Every structure is written in C-alpha cells, then in structure tokens.
Structure I
Amino acid sequence: MQLKIYFDEKPVFLCDELTAELNELLHHPDAVFIDELSTPAINSLLHEIKKENFHAGVVFDKDFKKLKKMFFKHFTSIEAAGGIVQNHKKELLFIFRLDKWDLPKGKIEKKESPEAAATREIEEETGVRNLFLKKKVGETYHTYNAYGKHYLKTTHWFYFTCETDQKLVPQLEENITSLQWFKTKDIRTPMALTYGSIKEIMHKFFDEP
C-alpha cells in the first residue's frame, strides 16, 4: 500500500513496498528515506521537511497499518469532504480562493457522513443545488499548522453531477472570490495554479473509467 501526504507542495510517501516510482524518487539528492518506525526517526523527517531544498520523503515499513497509525499520531487529525462537480455540458466547477484554483470542500461536522458533508460544502461555497452523487473518487492528505498545532487533514472526494443553468454564488466569508466552469479541454488553466492534492485527485478522476 502507499499513501501520499502533502506538506505544502512537498510529498511524503508512507508505504509497505518500494515501487519503481519511489526508488526513482529516492535517487534525488534531497529525498529522505526512513525505514525505522520510531518517534525520533519521524521527528527527524519532520525537521528535514522544513528545509527549503527538501524534495520528498519516503517512510517504509512492512506493517502499513502500524506505520500509518504511528505517523498520524504526530498530528491532530481532521476529516473533510469535497466534490468534483460536473454539469450537463461536461464542464467542471472550480472555486478561486487565496490566489489559487481549488475544489469546494470543508470539515465534516459531528455525526455527518462524508457524502453529506461534501454536498453541504458544495452548496454553501458555490450556491449549486440539486446535486446528484455518482461515486467516491478517493482521498487526499495534507498538513498545515494553525494555533500552534500540527494538523493532518484527510479529505474524502466525491463526484457529483448537476444541472447546467444555475446561479453561482461564491461564499465570500470563506475567501472565495470567484467561481468558474471549465471545459475539459481547458482544464490546464486551473491545474496550472492549484495545489498538489487537487492535481492528484483530478488525475485520479480522469484516469478512472
């Protein structure tokens, strides 16, 4: 198994097998490899990530479940959900927030399912209604610091369709300044100014039948 966590735009891979892709990544002089599952080893990696020239990290252990649990305990975990929304013209909806293109998403509330949270967040952030849930696309992982704590956010992504002719209303209080439908042929525009985790889930969306 393999799991990619973004520290800003720097990836760290948790894995129980060294694939050809990971071995190639480790040839980079500023990549860090850890195969010792201990708090000092993980803390050492977290220290290296802060360096400007850090390229990527790979943390290996044959017991993936144990590895994930140990790594995650260094952070406060947050569960979020969001959506890839496509209208009847096959256009995809993006939000523009904090100078980057993004997808609508937000924290899952207590006793709320990921699917319900994704629907609610899309409606709140974009004004789109009558969403039809098609399938789950996958998860992404990224970290951030706030209020003196280190957070690791797991975002559950779902694919929705909706009617084309709807009024878009950006949620200004969430720093969303613009909303736009993009045709598939124009997808490079938002992808050129977005986050690594968004690129990852969009690649997965397009690669799956």
Structure II
Amino acid sequence: MLTLAAVLSWVLLGSALFAARSVQVVGARVLPADVVRAVAAVRLGTPMMRLDTQAIATRVAALPQVASVQVRCDLDGTVRVDVTERTPVAVVRRANGVHLVDATGTDYAVVPAGPPGLPELRVARVGPRDAVTVATLAVLTGLPEWLRVQVRSVAARSPAGVVLGLGKGRGSTEREVRWGDAEQGDRKAAVLGPLLTQPGKVYDVSSPALPTIAS
C-alpha cells in the first residue's frame, strides 16, 4: 500500500504524464488571447496537481477588461482559462479619449471613439462604489429596448435624480426625460411611451402617477 501510494504521488506530483502542456483561452473577443496567456503565467511542464489555479485566475482577473475568469485543468494537459469580458453600456468622454463603462460602473478601457449607440454617462464620479453611478446605470440597463435605443445621454446628481437625454422628436428638438430613481421602471416606461407621442421638450415620469410634459 505504501509503495502504491508513493507511485501514485509521483505520477500526480512529479511525473510529466499529468503535466501542463498547453494553455487554452476561451471567451476572449477583444482582449488578445496571447495577453491572457502571458498574464496567466502558467509554467508548462508543471504537474497539474501543483498548479495554483486560484493564483492563475487572480492574475487574469486583474486585467481591466476581464469581468470574471475560471481556470481548470484537463487530463490531456490543457489548462483552460475561461474569460468573460466586460461589456460596455455607456461611455464617459475625457480629454484622453472615450472611456468605456460596464454595467457595474467600472471604467475599464480608453478608446479613440466609443462604439455606436452607447449613451454618454454624465455623473460627477464614475465607479462601482459610487451610489450615483450605480443608480444611473441601474436605470439605463433596466430600460426596455425601444426606449434604450433612443437614449443619447444619462445623467444624475443624486441617485433619485436620473435624467435621460433622448434624440430629437417632433420639431427637431432634443428631448429630456426626468426619470427619478430606479424604482417602478416598467411603470415609468409604460407611462412615457404615450407621452413621447405628444410635442414637448421635458417629460417628467419621476412620479408615474402624475406625469407632466413641458415645452
């Protein structure tokens, strides 16, 4: 028994039979797979049982573009790194370029021009721990598709004061929707739909029971 245990330990911990032979990156679309491999820093030839998969995942998760990561070792010697990239929902314009922001409020990349169709986020401080950012993005991501595609900007000075900037309506004027907080989103959208068919510049559905239109 002792001999068998020693042989098994050697096979698993010291033999090249179950050693890491390759690193497979799955899920990377914008982030280059070679960058993920370099950051993962998996030493090929290391017995699988000796690989610290948690440490590998921690290194990859430190990449700003990565939302989550899982690492697993397959019996064929493949170390599989499953990456979920962040998806931008809004942009923030700064002097050094356009910053991409995901649904958590994380500012994770700077690009020369933002992807088409993404609204501009206008808050004092952008961050996943900023209450105004979190509330504003909760409103934005909770909008029905028909409304979200019309949003050109989303702004707030407080969590209860979210304002949507829409494209031009009748009379070629920019429209503003005073949405309020993230509560009753479905009801506010249902009330807003008919209101937008009426001429106006400011549509207030912050209290959906008492909506108003102002020129």
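Each of the structures I, II was assessed by relative contact order in percent (Cα under 8 Å, 6 or more apart); the largest value belongs to I.
Set I, II, criterion distance in nm of label points 7 Å out along Cα→Cβ at positions 154 and 186: the highest-scoring structure is I.
Which of I, II yields 14.7, 45 for Rg and Dmax of the Cα atoms in Å, for residues 66-129 alone, as computed? For Rg and Dmax of the Cα atoms in Å, for residues 66-129 alone, the value 14.7, 45 is produced by structure I. Starting from the value 0.00: which structure in I, II was FRET efficiency 1/(1 + (r/R0)^6) of positions 50 and 178 (r between Cβ atoms, R0 = 30 Å, to 0.05) calculated from? Traced to structure II.
Quick check on the output: 18, 10, 8 is semi-axes √(5λ) of the Cα gyration tensor in Å, for residues 98-137 alone, derived from one of I, II. Which one produced it? Corresponding structure: II.
Each of structures I, II was scored by percent of Cα pairs over 29 Å apart; the highest score is held by II. Mean count of other Cβ atoms within 10 Å over residues 18-25 computed as 12.6: which structure among I, II? Source structure for this number: I. Using mean count of other Cβ atoms within 10 Å over residues 146-153 as the calculated read-out, with 15.8 as its value, let me know the right label among I, II. Working through the options, I get structure II.
Every read-out reported here was derived from the displayed coordinates using simple, explicitly stated rules and does not represent laboratory data. Treat the numbers as computed from the prediction; the structure is a model and nothing was measured. Cβ atoms are built from the backbone, for glycine too; each structure is taken alone.
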